[in-house]
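Read through the structures below before going on.
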Structure I
Amino acid sequence: MTFKLDEALKLVDEARIIQLASEVIRIPSISGNEKDVMEYAIQLLEEIGVHVEVHGSTERPIIYACLNPEAEKQVIFNGHLDVVPIAKPDAWSKDPWTPLVEGGKLYGRGASDMKSSCAVMIHLLEILKKLDLPISVGVHLVPDEERGAAEGSRILVNKIVAGELRRPDYVIIGEQSNLQVRVAERGMFGFKIKFYGRAAHTAAARTNGINAIAKASKGVLALEHHIDKFHEWIGHPMLSVNLIEAGTVSNQVPAECTITVDRRLIIGETADDVVAEVTADLDKAGEGDPDWNWEIIADKDEEGNWKYTPANYTSPDSDLGKAFIKAVPAALKRDPELYVTWAGSTDGRLYRQAGIQTIGFGPIGKYAHGPDEFVYIDSLVQMTKVWVALALELST
């Protein structure tokens, strides 16, 4: 592999990466309006001469493109070309839709999340087309990731499960991971807690009323704390109270107050574990309060079990994990590191749920979803080299 890899790494072109990334950043593609950027990506892929299929809808195309579609093994690189809106344009010191290279950084909406990675995927196919590897290497370029993937990766995965689209052996997610290997993602359990009081006129608040907002406030403080658990592949769990609803008119003590909780789970945790922990926290908070009354509200399945998404992972000891463990030092001359930090979910969860080995490996950047978003250009180059080394490793 050494000689072939050395030759392959010489094909990694920083200027080409910047050019491709800049071109896709320049095309606004806020979720729901991805057509133009997807059509441009289709054009680029067709120019390379790879097999290209378009799925989804006319307005929201989904791209499946690959080299060697008939090869026995296949690795797919997944990336989304939709971005979030510009929340406050005057907070940007640069035009978010005009890519700018400055100080080793590429600025623009989507530079970090994750148009630059998608551009690298296209460049990767340009490189690998010259190497004639005995493996199929392809891309799933999708819309709608920022809104949950129903019109993007979920469509592709559903087609894979139904046997309507080739099932890849391996999937790489190009979301930012700081050049670390991301083998796991936290699960998700969303639920509400309703606190009960007793309505009364404000004038009688201290005699007849029981203020549900006051009860909920005590509950929120009881829940907002660090959870002392840790998994070496994924880090700590997280709980955050993100919505609160109460009251009908300004002169009435509210009888009910509902909070919405977003709980992220680590490997080994279940929804039942979370409910037990929340119950313990709230029981302790209500000790000695005769008017302490609340209930947890969440969806359940037909068997009465809580609906939630467990943490998902691909073991470092899997074939794909072992390939990364070899590819990173081969390309970067350093040991690989696991990505264990406070990070949200990616479309990788969908592939893992379908039983496909899936690992994330992406660049270093800052301010995704915020003003002056950027990605470090040298990290894009290093990421490309690792991806090239990975493709060669999986070809053996």
Structure II
Amino acid sequence: MSVINPNETARNWQTAKRETAVQLYLSGVEGDSADLLGAKVAGFPLSLNVIPVTDWIDPEEISAAAAAVVQIDADTPSSIKRFQKLAQSTTTPLIAAAYDPPLSLVRSLVRSGAHDVVPLPLSIEDLETSLAPVADGLSQQQTAAAASTAKLVSVIKGVGGAGATALSSQLALRFAQSEAGAGRETCLMDLDVQFGDVAFQLGLRPKLSLLDLLEAGNRLDSALLRATVTEHPSGLKIIAAPPDMMPLEGVSNDHLMQVVELATHEFGTVFLDLPSNWTNWSLSLVARSDLVLLVTELTVAGLNRAKRQLRLLESQDLSSLDVRIIANRWDKSQSRSIRASDVREALGRDIAYTVTNDFPLMRAAIDQGVPISDIKRKSALGKDLDVLDTGLAAALGLER
């Protein structure tokens, strides 16, 4: 069953890329080979090209193919030579096809770069067997590629009222816009199941929320995840907090981990706006994170709370996490009363980023549910968010 989010359009349900095909280069189609027309083998659609066995095949034509099946005539040396030259010119897997090929030819073709040699006329069974390793290899490559860009960023609050949610929302908006230029998506999950208002701050009225995903059980899949998401005009995907308050302990650690894992592989970078109070599941998510942003204020109280948060992570054997301290609502006057050496002494590390205190600008952006750049194109706050965006991308190893 597929569920359509009323906030989404049909365009959101179209596949992002064209299906990879297997190219067939045959001199003709006869017998059972006719069954291959329009068929799918090992998950790949087949595309037929009828050409003489000696005509050259441009490597560019098969560069985007999952594989190419090329007919060989054992009695025509130029046909064999064509295959050998093509194998040297492409990284696309090549499968040779021939009528009753002698063992010596099979060995020669394999040494020349053939992934396999199949008999003619082609049959679906033979192609299925031959293409299965290609499909497995492609699947492994796609999984590795997804893992390399599947990043999890947890935002924790060093002190209540530090504006962590507003900051994470505006940062995620800017991050999503930057990532879109690289063809990747970004998601912000509001996990403050009691007081979360990310969607509200971004001017959104979601129909579904995190609760729908937690209650999905075995129905949880990519389609339901995307149906639950509400998309901001910037392109940022939002998974909203439940509409009604729920107990922190009422969230299943296993279910939530499944939702988050699915989101990271579906969207790429996922920001988690965590509740102020610690739970077993929030600690589990922080432990799973590629990067942790600890948002505080450059005050005595703020540094004291941040220090306690760091100590908690250390007590849970999480001291190896990449934790970056963000001093939010910062102004130059604070540096007169709290020096850099004071921060290092208190936290055992330096502040990684400072974000300028511009409450009127931030409030205007929240009231309108837009990026601050829509309110004011150039600002000190916007510049700080740009620095944060660039720094996070570098820390996560994302090339733009």
Structure III
Amino acid sequence: MVDQDIQQALQLMGKQAREAARLLCRASTAAKNTALLKSAELIRASTAELQLANAKDMQAGENKGLDDALLDRLLLTPERIEQMAEGLEQIATLPDPVGAISDLSYRPSGIQLGKMRMPLGVIGIIYESRPNVTADAAALCLKSGNAAILRGGSEAIHSNQAIAMCIQGGLQAANLPAATVQLIENTDRAVVGALVALQGLVDVIIPRGGKGLIERINRDARVPVIKHLHGVCHVYIDRKANVEKAIAVAFNAKTQRYGTCNTMETLLVDEDIASEVLPPLAQKYVQEGVELRGCEKSCALIAQAIPATESDWDSEYLAPILSIRVVGGLDDALDHIHRHGSGHTESILTEDYSRSRRFLAEVDSSSVMVNVSTRFADGFEYGLGAEIGISTDKFHVRGPVGLEGLTSQKFVVLGDGQIRQ
């Protein structure tokens, strides 16, 4: 049962956000960009204050016993603060999707029919650890004409408050409503339950965090959720692969960065090429400190590999651990991905056009690739400029979610006095 005071406070925020969203519909691109650029300026000017606020969170995190990886995600260095400011400036340079009309055509009646992009409305964003998400989420929602209600993790509360103050300064400079971006400062876990139940006030929830958080939100939400639960990404080395190319791509897909949702977690290798590919590739992994867990055939080819368990095929490690399975061919690889994939990103390494086309057609994931590292499944790499997250759902957006993904379309009809006969 959600506390009544929490429920009332969230409803008030929702009503204020709804009104701000109505006003944002008529805000010019210039006004939104002014707010973004002024926010970036204030973030740079507030570097010392941001670090002081962050130091409180870091000390509290150490006292709570947060591990080194969590503390690293929480830390705000001058470099990371500069990256936040640059991120806001980059979003200001992106084309404004709001109001863009596409597919305009004449109908036999003489009317013109098209589709116009419009904001989703009020977006609730729930996230953990990384304080930079406060700036990123606020900026993407603002540029796409949406009001945002932000609920960061309790471990970053002081950092998030300091960043939100800079955003508020930017909104004020552009004469935009203060309720365009609201930060929930109550760290009670019950707040999340209240936020995801705000039907009629919040249009969509976007969670960014661990699988447990996202599962809870998906279970309890009474408004639509844009999400991905986890990223069990696969690379399949086909029998028609270029060995040198395959080794380079498979190595990068795992080791370029371990803690991201687009990092390869399972490597599939065609049995016809396994003895040629796996020994040299495994040596590179071992030198990099990657623990290898393999099927029986993989272990026979890799001395350092340990036997994989059934749960390994479904694991998102986010760590220097890799599952390897030797498969009987393309059909076997497709079957493995169908049973164990998370719908995030899969890549085939092959020089055979027909086999690559089959892979593209039959793999049901938000990103499907040929001869490229899974690490490219990213909004910036896709030319979106920035992303709010990755969606593995099929409605209303799939893959990296950028500015356009934070909008919808409505039909617009233009006429000159036509009446229907």
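Any read-out appearing in this document is the output of simple, stated calculations on the displayed coordinates, not a laboratory observation. Here the structure is a predicted model, which means the values were calculated and not measured. Cβ atoms are built from the backbone, for glycine too; each structure is taken alone.
So distance in nm of label points 7 Å out along Cα→Cβ at positions 61 and 277, computed for just one structure, reads 4.5; which one of I, II, III is that?
I
Taking FRET efficiency 1/(1 + (r/R0)^6) of positions 253 and 349 (r between Cβ atoms, R0 = 35 Å, to 0.05) as the criterion, which structure among I, II, III has the greatest value?
Result for FRET efficiency 1/(1 + (r/R0)^6) of positions 253 and 349 (r between Cβ atoms, R0 = 35 Å, to 0.05) over I, II, III: largest is III.
Quick check for you: by distance in nm of label points 7 Å out along Cα→Cβ at positions 85 and 357, which of I, II, III is greatest?
Of structures I, II, III, the maximum of distance in nm of label points 7 Å out along Cα→Cβ at positions 85 and 357 occurs in II.
When distance in nm of label points 7 Å out along Cα→Cβ at positions 93 and 341 is computed for each of I, II, III, which one produces 3.4?
III
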